[in-house]
Structure 1
Amino acid sequence: MAHDIVISDQPGILSNKLLWLITGAICFLVIGFVLPTPQSLIDLVDKQQIAKKMIDWHIANDISHAAWKAKLVLGMIPMAIIYFATEALPIGLVGILMPVFAYFLNFYP
């Protein structure tokens with residue numbers, strides 16, 4: 001009794017790494033730049049005094065700018081998860097990509 005394993009010559013659409021790279025980038029762009037900053041995030045950043053620390057470190061100008069920076073971080077997380085889970089980028093590169101984004105988006109004092 002022989003069992004033949006049929007391997008398709010054409011991979012499926014979900015195995016396309018370019019698709020996942022674009023999906024992660026679009027996810028980051030939509031969350032970070034298209035969606036407005038929710039008032040609840042502004043209130044949370046103010047209540048937890050995160051905005052005060054960011055203003056003291058010259059990362060943000062005011063409370064709404066600090067909330068916008070927090071929203072950018074919340075956009076980076078799904079992008080990193082998509083890249084990590086689908087292996088669209090090597091895991092080490094995903095680990096390096098987040099601090100590079102943080103540097104270019106001026107998250108460091």
Structure 2
Amino acid sequence: FNREATPLVWETLWKPKMKHLGEVDGKLVEEKKKKLESILTILDQHLATNEYFAGNQFTIADISYLPYTENLIRAGHRDLLLSKANFAAWWKRCSERPSWILCKTEQEIDF
């Protein structure tokens with residue numbers, strides 16, 4: 001997940017804000033979105049029988065996905081992520097946690 005999400009966020013969130021880095025690589029974006037969709041299908045299947053990634057308790061496994069998911073949403077990929085019902089339900093549970101709301105507020109960056 002993270003291996004596909006990182007370049008996708010770089011190309012679609014950060015590059016457009018930092019013009020000196022060049023143009024967005026559309027081919028790379030499409031490639032990463034396709035791979036990410038395959039990974040999301042697997043994650044969605046896992047989340048069909050588990051509330052969280054390591055079972056039915058929120059753990060470090062879930063925490064590791066939060067910043068990538070948040071940044072993918074900020075980069076305009078909400079529909080891709082939330083098209084998977086179980087992943088969307090997981091995101092809703094996690095993103096509404098007071099601890100995540102606080103972290104998210106603390107990391108706001110404006111260019």
Structure 3
Amino acid sequence: MAYDELFANRIREALFELRDCEEKRMFGGLCFMLEEKMLVCIRENDLLCRIGKSQAELELQNDSCRQMISRGKVMKDFVYVDTIEVKTSHDLQYWITLALNFHQENKIVKNKKA
């Protein structure tokens with residue numbers, strides 16, 4: 001599993017205050033999970049972000065990322081961001097915030113259904 005350890009450290013620092021955040025090797029990289037759900041994953045030169053379908057559609061219009069496709073299927077909640085484009089801590093925090101927002105929204109929707 002190849003991933004940029006320095007970039008992984010940047011993610012660790014950004015997520016430091018989340019006590020329940022865990023690391024798990026999957027998707028051929030290192031994923032950062034909250035309540036057993038993936039937030040972001042570093043894989044080779046890509047940051048995989050779980051940001052939800054509607055936010056992914058907005059980001060894809062800006063050409064800031066590309067859609068995740070797995071075994072020919074479009075994964076609508078996930079986008080890849082080239083790590084070269086995530087230069088500053090502000091850039092990284094932007095993507096992490098989108099992932100955290102989706103995590104929270106998804107949690108609220110599931111609680112309403114229960």
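None of the figures in this text is laboratory data; all of them are computed from the coordinates on show. Computed from a predicted structure; not experimentally measured.
Consider the structures 1, 2, 3: one of them gives 22 for relative contact order in percent (Cα under 8 Å, 6 or more apart) as calculated from the coordinates. Say which.
Only structure 3 yields this read-out.
Assuming 1.09 is Cα Rg over 2.2 N^0.38 Å as calculated from a single structure, say which of 1, 2, 3 it is.
2
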